[in-house]
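In the part that follows, the structures are each spelled out as structure tokens.
What follows draws every value from the coordinates through simple rules; no lab data is involved. Computed from a predicted structure; not experimentally measured. Cβ atoms are built from the backbone, for glycine too; each structure is taken alone.
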Structure I
Amino acid sequence: MLLPIADFAPDLPPNNSSGASANIVNLFPRTKESWGPVGTLSTFSSNALDSQCLGAQIAIDSGANNYLFAGTADKLYELAPGNTGFTNVSKGGGYSLPSGERWSFTQYGQRVIAVAESQNIQSFVLNSSSAFADLSASAPQARYVTTIKDFVMVGNTFDGTNGAQPQRVQWCAIDDPTTWPVSGSTTEAQLLAGSQIIPGDQGWIQGIVGNLGNADGAVFFERGIFRVVFQGSPTVFGFYPAEGVRGTPCPKSIVQLGALAYYIGEDGFYAFDGAVSQPIGVDRVDKTFWSNVNTAYLANVVGAVDPINRLVMWLYPSNSAPGGIPDSLIAFNWALNKWGFAQVNAEYIIRAITQGYSLDSLDSTGYTLDTLPFSLDSRVWTGGQVLMGAFTPSHQLAYFTGSPANATADTVELEPFGSAGKRGFLKTTRPMIDGGSPTVQIGMRNRLMDDPTFSAASSINDNGECPVRADARYLRARIQTTGAFTHLQGIEIPDGAIDMTGSR
């Protein structure tokens, strides 16, 4: 008899027909029948940002070289190909972001564009610039930026004419992000530039994405989403409500994956295709997330995509996170339609692309063969490899390539002799795991109103079993493991290992 690891769905009651668990830690769904480990963070960068990472972006030049840009409250940094250290590439005088504000980035051709509240739009041309500079004297300031078709579009803007406009979007001249004509001018119409205030009670703009499955883009508000449709001259873009009252209170939670944008709504997790949103967390993680996240630090909630493992991840601060620096990571496997959870201390996560090194170019990293943070055959040194990265609380770039984090998972709960009104007496279990050092505890209770009492942890013996002694009507297993493994499935109850005992 196999007791599988239950799906991570802490919103459901412990005894449920779906076979769900509230206790899965440092495990992500790997296959439809197994769970895989979560790697710990292994520091990569040889230096650190000067303070908390408030935004980051991967950029790729025409030669397929990979760059990483990151921003703090007062600086912008570049991690260039062939380097492990960040370089300060701020414009002269630096920046001063108000508390709670973040950087937003986009790439247009060879140009990396960065925006933040009360800062002039910043521009860095790959293989040309040595530092960021103001993009254009006529461009507005903005909180959010994206690329839609042949345009750079910004949202939640400020300029000398219109002042602060939290419901306004503006876009540049077609195929020219350095040109932002005067609003209402003939030049603006000729170059297909423009702007639009999207009035209503949907609150402030919280983010913009481009090129979705059923729209050319989307503007996310606090309490609504508007579809962006390219219409050509004279209107250029049309903006149409798509989601009624639903939006996002977490600007950095918006994560684009191909034709979809995943985000955290005010009542849970969703996937938006440019027309409608589909709930992905209802009856599973929505209520637990909103009860655990520290709502005073929603600006620190950050989403990212791990395409290799088919995961969308959200890093967030729990109510017990010191200073609101995130300590929790929830992940959705879109192929398996399953959730996982990990304990991760980091201030930002990002889908990173490794830059590539030869044995000769490793000298430029500042490491020696004795001090390399990763083995020579690690994917970190292979150019173009996608890895999940994070900025640690000490502001250094790290990858999830360290040893597996200690993992815990509960199986489904079993009522082996419920129809007979009897209890079950369990003597031994066999953990279904292909590595590591597992232990098994059995949770016991006789009434659904009771919390389970767990037996002492039993280590695996030479027969591959974890002997236990458990006597109860309802039984579940808790597996804890350290060390490397690939698949964790649950526990097997060998033939003859459970007997009927007792009565109602």
Structure II
Amino acid sequence: MRRFSLSLLAASLALASATAVAADRATAIPAKAVRTAEQLRDTAMHDGTAYAIVQSLTTEVGPRLAGGPNDQRAREWAVAKMKALGFDRVYTEPVSYPLWERRSESGAIVAPFPQKLALTALGYSPGTPMGGLTAEVIAFPTLEALKAARPPDVKGRIVYVGARMTRQKDGHDYAIGSSVRTQGPVIAQDKGAAGFLLRSAGTDPHSRAPHTGVTGFTDPAKAIPAAALAAPDADQLERVLAYGKPVRVKLDLDCGITGQYTGANVIGEITGRTHPQQIVDIGGHLDSWDPGTGAIDDGAGVAIAMAAAKLIHDLPQRPDRTIRVIAFANEEMGLFGGRAYAEKHGADVANHQLGTESDFGAGRIWRMSASVKPQARGAIEQIAKVLAPIGVAYDARVAGGGGSDLSQMHAKGMAALSLTQDGTHYFDWHHTSEDTLDKIDPADLAQNVAVYAAYAYMAAQADGDFGSAPGAFPGDAGE
């Protein structure tokens, strides 16, 4: 009995030692897989599948406000499209969230110089009272200035914040606009404001198409009416304010939360041949804001992921690991699809090999960054070498967050990439009526597919893993 125990102990120690060696072994991508990835890349650069997909989505379904009239149609479309593309398994997973509805909106300066304003209600904004809300405007140049304001100066007024964004290739100025849009209404609410306006979180100074988007309201009983002004209308309001006279604005918003809604993430898989339980995650979000048709945000992302998986599906042999495409529900009003996905699959995060989501339009990918274990950096460099000929540079200094929805799985410990698109003009059209198919260049979209197909295939064929494990990347802010 003692001899058996010692033998068992020795075997356990040997297994633990072997496991430790395997964990420390460098992850690498076999030469054959690299060659196949190069072929996928070159084929994708001339493939029109993604453009056909996003054309289908924006034409046959159109705008896809979460919980809105087209929500169910969009899910049915996604299921049918994945099946038509030949995915091995297509299914849905439920996602629940507050149902916010937009019915009508208008605004105007009523004094001292009466004129209409082009504006749009923001997500989770309540409606105004019957007959509208009219109040004096108090203006702030920045969010910081609003934070510093005395509540007595704000109480009963409509707060306006005029912070401006500028065009940037990586879109980093969106941190300015999005923080004003999400935090500003809540700060104004807490200081006793009657309503809130901001200069749209966008970069086209000439368009009268205002940019909608979500606020940070969490308590509907306390929320105040909130809207975004088109850039020229924000300029006009500022000119009127410069006269030094009291300026009164009327808001008439018919919108608000009307209950709860259950939608779904739509998931399609190309089943792995050797390790089907191990997943390479790619995707985009299926919902969009309602003024446009959701072409760049995020029909393009859904199309890129579907088309990349289709190219891998069409190879003579299935990949070793499963390629999973997720069309996420309701990203726009709080990452609900991403959170639901992480809640359901987070306990199995070690089986999620590597992931990233496309959610920054359809401009060419120019930069790749990664959050992986140190022993997998060589494999990331192999991926980078395959992507370099189509204009993608690897920045080893920057973390990879996985994209908006998959950032939630990254927070659980999933190894992740960031594949940064050229967003120079993305915020010209983002969340507006101008988010339409004509903004997508088919050649740029095909380059995105080439990147996603090559990366996903190489990750699926890697000899070793990229470090996914519960809590594997603590303190990594990612996206």
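Output the label of whichever structure in I, II has the greatest value of distance in nm of label points 7 Å out along Cα→Cβ at positions 63 and 399.
On the way: I: 2.2; II: 3.5.
Largest calculated value belongs to II.
Ranked on relative contact order in percent (Cα under 8 Å, 6 or more apart), which label among I, II comes first with the largest value? Mind dumping the intermediate values first?
Details: I: 16; II: 23.
Structure II gives the largest value of relative contact order in percent (Cα under 8 Å, 6 or more apart) among I, II.
Assign the value 18.8, calculated as mean count of other Cβ atoms within 10 Å over residues 47-54, to the correct structure from I, II.
So the calculation was done on I.
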Inset, instruction - Supply the structure label, taken from I, II, corresponding to helix-only ellipticity at 222 nm (-39500 (n - 2.57) for each DSSP H run of 4 or more, over all residues; to 500) with the calculated value -10500. - result: II
Inset, instruction - Of the structures I, II, report the one carrying the highest value of percent of Cα pairs over 39 Å apart. - result: I
